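Listed next: structures, encoded as structure tokens.
Computed from the coordinates by the stated procedures, all read-outs in this text should not be read as laboratory data. Just so you know, these numbers come straight off a predicted model, no measurement behind them. Cβ atoms are built from the backbone, for glycine too; each structure is taken alone.
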Structure P
Amino acid sequence: MALLSALYFVQGLPFGFQTTALPVYLRTQGVSLMVIGSLGLLSLPWMGKALWAPLVDRYGSERVGRRKSWILPMQLGLAATCALAAFVPVPDALKALLGLVFLMNLFAATQDIAVDGFAVDLLEPHELGWGNSAQVVGYKLGMLTGGGLLVWMSGSLGWRGIFLVMSALSLGVFGLVALTREPRRAEGVGGGERPSWHEVRERLAAAWRLPGTGWVLLFIATYKLGETLVDVLFKPFLVDMGFTPAQIGQWVGTWGMVASLLGSAAGGWLAARMPLLGALALASCLRVIPLGGEWWLALHPPSAQGVIAVTVAEHFFGGVLTTAVFAFMMSRVDRRIGATHYTLLASVEVLGKSPGGPLAGLLATRFGWSYAQVFLLGTVLSVAFVALLWPLRRGEQATRSVSTSP
């Protein structure tokens, strides 16, 4: 569990920087909301990683470790791009900086394939709740570091120092993984006969034919769309309301992320003690409340106390929901093609929420929507998608009937 958390920690660094630190940095440099709203496009490797997931699943060095032979070079690439980004001047070389952030996501997304496969190999069904807590908590600690703590310290570190610290942290975890032997249990699950390309296709096709799979994919793709629509403009909204980068880094990037970590732990506890669909329904309903709070803040002059309260609640309930969804996704995976199957579901999740950022920027800049109008749309969409849990429940019942029929 500790090794999984450390690996997901490294993967969270670039995404935390992209979603929290980079919007604040670019806004202070006068970059437009349209560009900031489109930053989600830098996450394209997370959407397309299913295309090369079978390569990671099939190939790897048995001597180094099937998963480690992918993880180690990806960590080196991540450390190198972070170090290079430290010396890029902004806004004069904005394209170069965004290109390096894209490469950070490419290295982290490819590593994620191997780490997800490692987790699927290692975790038993009864361990999914706590295992996914370790996954989400580790990832969010990386986001907390890359997007919260370092922004909070930006006044003393400078933006160059932020990138250099991220590079050093990546190298530190690289050393930890290099000195750790890949557990034989993980090697044994997938380390024998590797699945052929034909077998991968056949198993994915069989998974698609399970009752309710279409509803599962639709829910995974849309459950965070409304939240993304709100989140991508919330930091620029706070900048425009006169709050400083240090305040935003502390409230949103640090306190909010701490609340998210607690929520992720609570989500693991919930998923271990409730039916997964019940945990999804409860978390989905609670998550809507703070999204409405962000809309309320946009209608009134926001106070520091109001921003902190709404931010903490939104991140906590979002953490509960994310862990429950990931545990649900892992429960649907065919372990014989674990990395490929789980990566495909994770890519659907990233692809589904990605239009939220560009759409929010488009509505704000081209159509003149206010922050309040965009936040209201995100809240309404989040309420609407809760209704998908009903056909999802019926699909799960049908799946159980198929699996228990003679």
Structure Q
Amino acid sequence: MKDLSTRFARLSIGLSFYSFALVGLSVGVGGVILKSLSTSYHVGDAMLGTLFVVLYLSYSLSSFFCGPLAQRLSLRWLLVVGTTLFLLGMLGFILEVPFALLEISYVCIGLGTGMIETGFNIFISALPGRTSLLNYLHAFYGVGIIFGPLLATGILALLWGWNRIYVVLAVLILLQLGGIVLFLRVPVVEKDPSQEQAPTQRTAFREALTQPLIWLTAIFLLVYSGVEVCASSWGYTYLVDKQALGPLAAGWIVSGFGIGLTLGRFLIQPMAQRKGVSVTTLMYTLIGGAILSLLITWLMPFGILAGIGFCLLGLSLAPIYPLTVALVPKLVPERLVPSAIGVLVSVSISGLSVLPWLAGVLAQFQGIWTLMPYLLLLVLILLAFWSYLARPVSASEAAQKELTVAQKLDS
């Protein structure tokens, strides 16, 4: 799919954006309904935290094998199966099944969203202009994060019952499934004749697992993912219980976090590119902004100032994930890119299970006030990992600049 101007190309890209928005919507909803689930099932924060473990371990498992599956099978079928599982996961919430069975619903959602996110990351990474498109793709995840809390708090305010939220989600996922079946067109990647003897998919996957740089990048994204999901999932509880904000105000502020994610992914990277800011410098700036935002949210005595800091946190975190994924084709051989992205997504998703669960344990036994210092610690770990990763990234950028200059001189 070299030409992005064709009708089906535009529909396929639009479908990927819509699918990521739905994943974000489900995450945004999940944070708001935690208090409703606690009331309905009479469970504490630590037990609710096990839902994150189940959800994201299953997500990690599916993402881990998506690279080889996408190469062996059809990417379209991978996305069809993933969306179907995503839809089935909604049924447990709609029917208000017992808590143990709700864990199975989370398994279905985790497997489904792992296939959806990895599949569309591979799809967009194969297109021209992938850096900008990946930022837009993950920006639409932020769109879902914006409207998820608004949808959930609106339905709860109308006293319709928390399960009605998932009826709405199920209808939207049905539209996604129909779109994948009818409109998705997978790009055909032209093979390089020099790579005719390239390893098989299984060998490529094993080779990707032996690359230290892939693992370091994956752990970096693991910590980042934990920060983002802890903030979006437990932020509502923190604002209500610690900052004493009303439910609607807290819902709007969590949506503000999503607005920051969305605007940051639409605006920051393109602006940095126009100004000639390197990826290395941009990443340091973003991590520094996240540290400052957390300090404002934690230390400011007024709820509204904490809300502003929370929104700025979303803006600072926004471009980190897509920027990192877009670096993969520059850091590994082309034949390893699908498997590398699968490893990155699956390992990073472990942060979505363990780290939010730990936040829940701390909240139950020490108080929800622990959320901010916990997030600050995670961002400092993020800074440490990037200080190491920045070296090969800077080397890659320097080599690319030299190549560009040489091509201009030759012309």
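One of P, Q was used to compute distance in nm of label points 7 Å out along Cα→Cβ at positions 147 and 267, and the answer was 2.1. Which one was it? Attributed to the structure labelled Q. Structures compared: P, Q; top value of mean count of other Cβ atoms within 10 Å over residues 27-34, i.e. the largest, recorded for Q.
Here helix-only ellipticity at 222 nm (-39500 (n - 2.57) for each DSSP H run of 4 or more, over all residues; to 500) was derived from just one of the structures P, Q, and that gives -29500; the source is Q.
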